[in-house]
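Listed after this line are the structures, all set down as structure tokens.
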Structure I
Amino acid sequence: MDSGISTDHVGLVREDQQVVTRERTAVHIGSGSLGVYATPAMLAFVEATCRDMLDELLDPSMTSVGTEVRLRHLAPTTEGETVSVCVEIISIEGILVEFKAEVWDRVERIGEARHTRAVIDVDRFLSRVSAKTSPDGDR
């Protein structure tokens, strides 16, 4: 499978920012009772940034799916603040791409993560999904 990703991509970095909107707070998402940046929102931000980085490197017939994540939410950030993420490809083994990430607000590092994504062929993946939704795939 020639995905367009190779060990030459180890060390590549991508950065992004987002504002902590009400929809990204713990009280809104339901992961907590306070109006601060929610851990699930941080996770989604890290994962989306890693995905976006890979999407730019992969052949259009390929995409990636998340397979593993380890996240530490280190400090609170209030609604209205901007958070930044920096992700780096740290290893590529076959179809697996591992990233490390750091998330910062304007004051301090608020999170760190390791995230693994698998590079997949879109058509093959969707055929597996279709097989699960067909009458023969019912359980």
Structure II
Amino acid sequence: MDIRPGLSAEKIIIVGPEHVAAHLGSGGVPVYATPSMVLHIEETSRMAVEPLLDAGLSTVGASIQVEHLAPTPPGMKVRIRSELVEVNGRLLTFNVEVWDEVEKVGSARHVRAIIDLQRFSDKVARKIAKAAAEKQKSGGMSHDA
């Protein structure tokens, strides 16, 4: 596994109706939504490293700090470029820029964690079992965290 700073990936999307704030409920305007931008930032960052991971490993998002700088209308191309800037054990830090056809529309600092898929699946299964046991114990009522 040769994960090192400098690895990068790029993704180009065309803003469609499924990407706009009015559709996602994050705002009432028909422009590229921040939740869509976050999704594309995560996808692009993952693309930079995932092919280099050993079998049985993957990455998950751990944190993200996003600036959405300008609106992008439907039909316009958006280019997302992510570069790995730091490797600290299993934590991978990316700097990401997002551009439409006219200007820079976003930037982010995104951290992904390398995970062992089997251990992760086991943890999820334990959580499902615990929730089922809690639900049964409380007669089907869930409690607030």
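Throughout, read-outs are computed from the coordinates displayed, never taken from laboratory work. Everything quoted here is computed from the prediction, not taken from an experiment. Cβ atoms are built from the backbone, for glycine too; each structure is taken alone.
Descriptive notes on the structure:
- Computed 14.8 for mean count of other Cβ atoms within 10 Å over residues 90-97 - originating structure among I, II: I
- Source structure of the calculated read-out (log10 I(q)/I(0) by the Debye sum over Cα atoms at q = 0.10, 0.17, 0.18, 0.21 Å⁻¹, -0.41, -0.91, -0.96, -1.12) within I, II: I.
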